[in-house]
1. Given a value of -14500 for helix-only ellipticity at 222 nm (-39500 (n - 2.57) for each DSSP H run of 4 or more, over all residues; to 500), point me to the structure among P, Q it was derived from.
2. Can you spot which of P, Q the value 43, 30, 26 was calculated from, given it is Cα extents along the principal axes in Å, for residues 220-307 alone?
3. Comparing distance in nm of label points 7 Å out along Cα→Cβ at positions 244 and 276 across P, Q, which structure shows the greatest value?
4. When P(r) over Cα pairs in 10 Å bins from 0, in percent, for residues 84-147 alone is calculated, the result is 16, 33, 34, 14, 3; to which of the structures P, Q does this value belong?
5. Work out the source of 0.35 here, i.e. which of P, Q gives that when FRET efficiency 1/(1 + (r/R0)^6) of positions 76 and 268 (r between Cβ atoms, R0 = 25 Å, to 0.05) is computed.
Structure P
Amino acid sequence: MTDTDTFAALTPDFVLDALAALGLMGDGRLTPLNSYENRVYLAHLEPGTPLADAHPAVVLKFYRPGRWSTAQIEEEHAFALELAAGEVPVVAPLLIEGRSLHEHAGLRFSVSPQRGGRAPELDDDEALEWIGRFLARLHTVGARQPFAQRPAVDLPSYGHAPRQWLLAHGALPLEVERAWAEASQDVIDLIAHSALPQGAGGQIDEHSAAIATLRLHADCHLGNILWTLTDRPGGGPHFVDLDDCRSGPAVQDLWMLLPGERAERQRALVMVLDGYEQVRPFDRRELALIEPLRTLRLIHYSAWLAQRWSDPAFPQAFPDFGSVAYWRGQIDLLRAQAEAIEEPPLVA
């Protein structure tokens, strides 16, 4: 059986055995948590077992084989631990016998403390300002040094590569393939003239400085921010799941927090940046990258779904993916994004 087969058929016994191999005894209660990319479980520890006093419940994350190298996962963990040491509210993996990454029967996994919370309210100005401050603190640590192993949020990895994969692997129905290929190429051509890093610096033009890049969360949507009660120690937002951390422009961690229509996004942006700039300056040129980044995520996301389609969890969770209707919807979105890219950017 290959590592991929083992990953696809993880059993409760396998998870508890992996935990026991680290000297941590589960009490038998095991809950699968929502994650498509990896396999994630909440396990309760037996009283008296190591770590149980401080962490009566822990989260085990088994990494999908073939996605990240060991060095890339270890760099993610090092970033999370650096953030935690800098008092940035993130959920970092636990160090067990000096290691954060472990292996059981060919699968790599980590163990993290359990953290509860709810999604923040994006119509709450105070919450948006608070999140802005914490993102600025995350970016202050992220700017200290570059990633050596993790990839970047740029046009090659979020645009060219996923588009080429989809077309090369026949992922689209023939009746919509040409229209999607044209729409995706059109937006990529527009983005190539933006300030987004192109894979080698991301110059705005030959006379201007490049947009700065730094280590990011890079997948900072509502599901990856948990809000805890503010009347308790440590209350407020904290960040989870650095699995997609990459380098890129700071605005990558801001734009997914801007909901709704343009007026609503404008209001939210003002509040997030009010908080952000209490801690760290923000380069206003990056606001022109919001729609290019939103567009590239559409292409990247479709390729991600197609590349995972052999995993039984994906057809169950995304039953409409791959249909003619799905791809026609994507074509319409890409055409709308072509117009959005050419509109004046949000201001703050």
Structure Q
Amino acid sequence: MTGIKYDPRMTEARQWLESSSILKDSKPYEIIPISSDASFRRYFRITISRPSHTLILMDSPPEKEPLQKFLSRAEIFDELKITIPKIYSRNTLMGFLIIEDFGDTTLLKKISGYKDPSPLLISAIDILLKIETEYKRKRNVCDRRVQVFSKKTLLEELDLFRNWYVGTHLNQKSKCFPFHNFETFTELLISSMLREPQTLIHRDFHSKNLMYLSKSKKIGVIDFQDALIGPLTYDLVSLLKDAYTDYNEDVENTCLKYFFEKIKERQLVKGSFESFKTSYDYTAIQRNLKIIGIFCRLKYRDNKHSYMRYLTKLNQRTLAISENYSELQFITNFFRGISDNPLN
């Protein structure tokens, strides 16, 4: 085996792999690191020489990222008939999984080759609609196994923005960012999100967590372990307001109208498209602020600096949305006030 520098976790992984029946007749094989994410998980590709085949090793340190939630959500998404990687072998105690290899073509990579990404985005939206349909059929089972995206959780996410972006990154004290005004502002966002129809949401349904599977021409879903029961627009926001992509207004509106018409047919919404768009925008602001806070926490707590390059985009997007709503003047004024500040 080659491609891995010594570290304690990989020593444990190699020992487990040597004893795992799935690789019993598959020597020689090679393990190559392929990615890590914003959590403590790491991923490695196992390439088997005879027969030519690849698998993915997930390293999820049990003291930091226990596997139980991932496995639980995998069962649910599989029951809902969503295309997710098959799990071939597991060691829950040690925090290792061997799972199906979906390849390297993320939706982000696939979309880069298209002048009009709308068809691919609509394919992804169809997955969200399928999740909603299947969830409704199995709601009683899902609700017993998945927590609700509660007001408390939503507030904790917004506090990531206040603590890590405002407090740590900008080093602004409460006088510059009055808590009372922030509290009133967050109440508007959260009330809107809790009024929406609630369904099973992935919570990170963006272009790096959606894999284009060339053989089946389908989109596979990964990184689903944080799924909750939450607002209907949340995953749509994750997809269309993705920090890593830029879709023009026409593409976004095409996708929004497609989603709206589909949920209207299902009688999930009764109001106008404009009312739906307002809910979508409020959810987008909440998620943007959370992501800004997370990216700053990754830099200052976890020494992961690469995400900071997306801050300016996220700030500008949030301002562009909030400027359309007089009741969101607090956050509009805040971003206008810091628009000339360096953010890296």
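Where a number appears in this text, it was derived from the coordinates with a stated rule and is not lab data. Since we're looking at a predicted model, the values are computed, not measured. Cβ atoms are built from the backbone, for glycine too; each structure is taken alone.
1. Working: P: -12000; Q: -14500.
Derived from Q, not from the others.
2. Details: P: 43, 30, 26; Q: 47, 29, 26.
Working through the options, I get structure P.
3. Q
4. Here the read-out was taken from P.
5. On the way: P: 0.35; Q: 0.80.
It was calculated from structure P.
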